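Scrolling down, you'll hit the structures one after another.
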Structure 1
Amino acid sequence: MPAPRKYPQELRERAVRMVFEVRRQTGGAPGAIARVADQLGVHREALRGWVRQAEIDEGQRPGTSTTDAQRIAELEREVRELRRANEILKAAAAFFAKEMDPRPPR
């Protein structure tokens with residue numbers, strides 16, 4: 001279960017759009033993140049992370065996209081479950097092999 005977010009998703013998306021808009025209007029001048037963060041009352045570093053992730057998702061910056069990260073997490077969860085199931089099956093096989101052994105116990 002994901003941790004609760006401090007800022008609603010709508011605010012995050014709006015803030016990122018605003019940063020992109022300010023950058024477009026000012027020709028990419030520095031300070032867009034600080035200006036938007038102060039305007040909306042969000043932490044600058046939080047907004048910086050959201051913008052960075054949005055740039056990755058749009059292919060403007062290298063990194064793991066949100067959908068790729070979600071898929072990786074799903075696959076890691078599935079691998080953990082399969083490994084656990086394999087351990088259970090190995091234990092069961094060993095148990096039944098011991099039960100089926102015709103030799104008397106020592």
Structure 2
Amino acid sequence: MADTVVTPKTKVKTKVERPRLHKVILINDDFTPREFVVTVLKAEFRMTEDQAHKVMITAHRRGVCVVAVFTKDVAETKATRATDAGRAKGYPLLFTTEPEE
């Protein structure tokens with residue numbers, strides 16, 4: 001009878017990392033009407049009137065305001081669409097993104 005060699009089976013666990021999140025930031029300007037900013041925030045970020053107004057006022061007072069946090073692709077898409085909405089009306093409305101710490 002021959003000796004059988006048994007090799008241990010190793011299980012490989014793949015570590016799934018969560019995607020890095022990015023902040024969408026509203027940058028204040030002195031030309032875009034407040035009502036238009038609120039309209040864009042409600043449309044693109046699905047905010048209530050009250051939430052959108054608070055974000056707009058914070059950006060107005062501090063110069064910038066974090067609007068929301070998403071995965072990189074979603075954040076960039078929403079920031080671009082919101083900025084484009086302003087540009088389509090001739091306003092310098094600007095949304096940008098940056099990685100969350």
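Any read-out appearing in this document is the output of simple, stated calculations on the displayed coordinates, not a laboratory observation. Worth saying up front: this structure is predicted, and the values here are computed from it rather than measured. Cβ atoms are built from the backbone, for glycine too; each structure is taken alone.
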Practice problem: Identify which of structures 1, 2 gives the largest calculated value of relative contact order in percent (Cα under 8 Å, 6 or more apart). | Solution: 2
Practice problem: Assuming 2.5 is distance in nm of label points 7 Å out along Cα→Cβ at positions 20 and 84 as calculated from a single structure, say which of 1, 2 it is. | Solution: 2
Exercise. Using the calculated result 1.42 for Rg/Rh (Cα atoms, Kirkwood Rh), pick out the matching structure from 1, 2.
Key: 1
Quiz item: Can you tell which of 1, 2 yields -24500 when helix-only ellipticity at 222 nm (-39500 (n - 2.57) for each DSSP H run of 4 or more, over all residues; to 500) is derived from it?
Solution: 1
